[in-house]
Structure formats: C-alpha cells, structure tokens
Structure I
Amino acid sequence: MSKASEVKNGNILRFNGELLQVEEFLHRTPGNLRAFYQARMRNVKSGKLVEYRFRTDEDVTIARVETNNYQYLYDDGMGLVIMDNDTYDQHTVPKALFGPAVKFLKEGMNVIVAFESDEPIMASIPQSAELEITYTEPAVKGDTSTGAMKKATVETGAEISVPLFINIGDKVKVDTTSGTYVERVKA
C-alpha cells in the first residue's frame, strides 16, 4: 500500500477491483478546505475514463507492471503466442489487447507487452510495418490521375489502399495505427 501523495502520472492503480492508468494527477488546495488529489484515470481493459478525488493520506495500491519487448511467434487460435527475447519464455496474449493494428502483425515482429502479475494488460505493435503485396489489380496504362488509389492485399491478409504504381511482390510501409499506405520500400 502507498499513500495518494506517492502516485505519479502514468502509474497503474488497482482501484475498486479494476486496473486504471493515471493520466492526470493534480494536487488541489481550495481556499479554506482540506487539500486533495484530483485524478483522471483510464480503465486499462475497457478504456473508460474515471475521475476521482483522493485524500492526501488515502491508501492506494500501485500495481507492479512489467513492460518488455517480445517477439510475435504465431496465432494459436486462443490468442497470440509471444516469446521473451531474453529468457525465451512463451506467453499467450489475447488479440484484443493489440486493437485493430493486429491485422498488420507478422511472424517475427517485435511487440511491446505489459504484464501485471503474469496477466497481460496492455500490448502494442510498432508504428509502421514493412509488408509485401500479395494481391492487387494491375494498373491500366493511361490511368494516371493524381492521387488515384486501388485496393491491395498484404502478406498478413489485411486490405489497404495503395497508389496505382504498386504491383504484386512490392514491399510497402504501412502505418499500423491508421492502416494507411506510407511509401514503397526500396529493395
């Protein structure tokens, strides 16, 4: 147990049986009232925002969270299997923790996962990924209007929009947060 005065922005608290990440933690001293801490926290699992006022001497539980780099190995149907790069321990992480960016995850890619007492609570993949185009319609000669895009399927099975000059076998850089084409990767 810790006191509310020890909490900092970014800490993860176990509060009312839930894990909450502190986004903003301010000390307030209104006129003739007692001082308190105003906290704005986000639920780690649901993403819901919670606001709460802590007394300065109130006991809080700061969760011990370990964040580390892992290598994505494969999808086993139940979740994604990752391996610790240092100890070679394998863990299964639910796909939902990665959010919509999971469709750009390919085997061997490095990911960041946060564990709280052997339970994965947060996960993220790199900001961009280099993926090979496995299917796209060929460009028609003369169809060169500025900014024209066509659909393409990348090696992970995700579908993105790419410029007309992209062909099957080309490698492209994809922004994993928005799912948009960034640039063609030179071989």
Structure II
Amino acid sequence: MKILDADIRTSLYNRISNEFKDEQDTIIVDELSVCQGDARMDVAVVNGLLHGYEIKSEGDTLKRLPNQIEIYNKVFDTVTIVTSDSHLNKTIDIIPEWWGVIKVRKYTKSFYLEDVREPKLNDFTDAYSIVQLLWRNEALQILKDLGLQKGFLSKPRYVLWERLVECIELNDLKKYVRQALKTRTSWRVGQLQKICDD
C-alpha cells in the first residue's frame, strides 16, 4: 500500500506539535499560499522563523518541484522536504543543499519519520516575496505602527508592500510578517493549528 499525503501529514503534525510544544507563539498553517498563489507550502510553521515542510508522497510526482523550489526559496527561512524511499534519491538530486530531508517509513500500521538531513538557514529570501504574505489591512497596520502611512491609506496592497520593502530592513520585515501571521484571527477553518501546552 502506498504512503499517501494524509499519512505523512498526520505523522508530521505529531512531530511538529511535540517539537514546539513549549513555544506558546508557534502556529502551524496548512497549505500556506505564497507569492500570491504561485505555490502552496504543504505545512508551514511560524514562530521565530518561517519553516516550510513540503510533502512528496508516493502518490505525488516531482514534476512541480523545481518551480516550487524557486518560489519557496524566496520566502522561507528553512525548508524541509518529507518523502518516502520511492522519491528520496531523485528528490535529493533536485533540492538545494540547505533544504532538510525527512524520510517516511511505514511499520505495520504506523509511520516513522527519519531525519536524513537537517535544514540550514536560507540566504536567498526576497523581501517583496515575503511581504506578499500580508493581507492589505495587515500591511497598512504595520505602516501605521511605524508612522509611515501618510499618503498610503487608500493605496492598493501592492503599493503598501512596496512601501514596507523600501522602509524596513529585511530581518525586521520578517519579524513583522511573522507576527502578523501569528496574530491573524480569520484563517480558514482547518488551515491553522495553535500549539500550546496540554
């Protein structure tokens, strides 16, 4: 029987929840749309960094992976691909060296996630791609908080994004974006899980 996306996702959630259980401000987001919908990261973890987990199950192909790599590299601080033996070697040949790799193995009725390679920090993030994670109201609120909103209150979101990129250093911009994601109250149902102590 094939190892499917749902099998991997459940095991990955369990692992992430355990790993970050002591971090009150960590959230998990399913299918996080990036670069205005050019790609969707299967699972994103937002805390002091923006982590992405891309799942390639035995039911998937690797056809979209090169394009996904190009997009994810612009946005995520770390990326880990989670895959089975059937895709492992080819996947490692395709992905950047700084991406992490987790291999999924099936044992009777359970699944085991084995670390093959730890992710490293991404040196290739792009400010404008990151700021596109913000909704218009969030971008405007950041400008207001910094006293940079004059002349921009009625501007479209892409103009607000440009203003943020022009005025804020990349590391600070990342912090503002992560905070906006963590405090967003109107995520779609099923898209967000908060991690907290039981």
Structure III
Amino acid sequence: MRETDIKIALTHHLAAGMPNVSSHFLEEVELNGGEIRADLVQVLDMHCYEIKSAADSLTRLVGQGSRYARAFDQVTLVTAECHLKKAMPMLPPWWGVMVVPDKAGKTFKQVRKAKPNKRHEPDVLVTLLKREEALQILDELGVTRGFKSKSLYVIQAKVAEMLPLEDLKAKVRLRLIERARSAISTAP
C-alpha cells in the first residue's frame, strides 16, 4: 500500500475503535515551521502516527522521532513488514509499533502499544499552532497588544513562555481539535 492508502485505512481502523471521534484526525501536521510533518495525528489523545510504507526509507526516522517526543503524548510507527526488523532498534521503548496489512481488507497488527511520553518541551509543542491559533491563545491571556504584527515564531514563543506545560498541552490540543473539526466541515 502507498502512504495515502495507509492513512485512509489507518484512520478508518482507529476511528472504528473510537466512536464519535472521526473528526479528530489531522494529516501532515507541521512542527517547527514545517521542518517536519507528522503523517497522521489523532488529536484527542495527541497521538502521532508516523507511516513508513514499503517504498519509504527509514533514514529520517530517528530525527523525526526526537522531534515528535517533544510535542506528542504518544507516538506509533506504522510500518510495512519489510521495515520492522530494522526499525525496532531505532525506536524509543515508549513508541508503539503497528504493521501495515499486506493486503487490502486485512487489519493492522499491533506489535507494541504506545506508552505515555514524558519529554514534552513547550517551545516545540507550541510549534503545532498556526498563527491565528497562537494569537487566539494570547488573546485569551490578554496579551495581544504588540503581537499581531510579530512573526509566527515570536508569537509561539510568547505562548510557550506564558503557560505552564499542562495548560499549554490542553490549549494546543483544543486548537488542533477545532482545526480537525473545521477541516471536516469545510470538506467538499
């Protein structure tokens, strides 16, 4: 299966086990200004799914993983069987691992369940926010004066500076849920 097909099948697989959350998935979620993109994020649990199809390389996996560890509550590698043996030693023990079905209609195989991440970094977590979302949080905190004309990075840094980690996690999650719902409502 190609990555696009895997995303569709994975979204259906995950949504089947979680009624009423089909609108809580985002694809290609940018971190660090688009330097890296999470393939699929289940925003309700802030669970990132990194997809490696049979045609993909694992060369960027370690770099992607170190950044995901700073922003997401859980991370799962969803990989083709051919990458499993090579990928396993590269992954932190808290990452989950799923194997892509080799044929359409078959189910994903869970190799290892994801565990909670304890390495969040506010300055990376906040990079999940788009400009309007970050400004909205500053507005809630009563601190928009002088920031509307600033760069996204300055705005994100101010949000990270102003909120304790748990509050920041909750606000980022809420904005991503709103973004996912908005994407569903504006889809053709």
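Where a number appears in this text, it was derived from the coordinates with a stated rule and is not lab data. Keep in mind that this is a model prediction, so the values were computed, not measured. Cβ atoms are built from the backbone, for glycine too; each structure is taken alone.
Taking distance in nm of label points 7 Å out along Cα→Cβ at positions 18 and 50 as the criterion, the top-ranked structure out of I, II, III is II, with the highest value.
Which structure, out of I, II, III, was distance in nm of label points 7 Å out along Cα→Cβ at positions 34 and 74 derived from, given a value of 5.9? It would help to have the intermediate numbers written out before the result.
Numbers: I: 5.9; II: 1.0; III: 3.1.
Structure of origin is I.
Calculating relative contact order in percent (Cα under 8 Å, 6 or more apart) for structures I, II, III picks out II as the one with the greatest value. Given that Rg and Dmax of the Cα atoms in Å, for residues 106-177 alone, derived from a single structure, equals 18.4, 62, which label among I, II, III identifies that structure? For Rg and Dmax of the Cα atoms in Å, for residues 106-177 alone, the value 18.4, 62 is produced by structure II.
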